[in-house]
Structure I
Amino acid sequence: MITTHKAMHYRKFQEMSGILMLSAWGFAMVIASFLFLWLGYKLDEYMGTAPNFMFGLFFLAIFICVMRLYQEAKQRMKEL
């Protein structure tokens, strides 16, 4: 009886772990995007350039987060 309850609890955790992973990556993507966007804005302000650094760093943050999410998803698929 106890082992069945633990197995059910573990299955529920596995179902929720995917949702938790995606929400954590979404949060990380938003934070990284705004941080790199702000840093690019400050660099552009300091150097007197157009929004080159702002857009460049913003897209770099998005690209890095998506690549890390892909790597983690690929690793989780190997574990299944």
Structure II
Amino acid sequence: MTRDPCDKCEEILQDYLDRTLTNEEWAEAESHLEGCDYCRRRYRFEETLRRYVKTSAAERMPPGLMDKLQELRGLDATA
């Protein structure tokens, strides 16, 4: 039974984004993404999400926010 190319693409998408695929896998993914609108949109979404997470993680918290979060955490523990 032949695997659905979209299933295969979804399976290796994270490795594709991490650039950890073999040359053969990379070429296969590139070829599929060029011809499949659905998988190309998934790739763009994942790529955008990664950029957002990376940017969010790099931003510093406003002064006092950590204290407020710890205070709120303490309230949950006593509830």
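Details
- Given 19.9, 58 for Rg and Dmax of the Cα atoms in Å, calculated: source structure among I, II: II
- Of the structures I, II, the one that -26500 was derived from, the read-out being helix-only ellipticity at 222 nm (-39500 (n - 2.57) for each DSSP H run of 4 or more, over all residues; to 500): II
Laboratory data are not the source of any read-out in this text; all were calculated from the coordinates shown. Note that the coordinates shown come from a computational prediction; the quantities given were computed from them, not determined experimentally.
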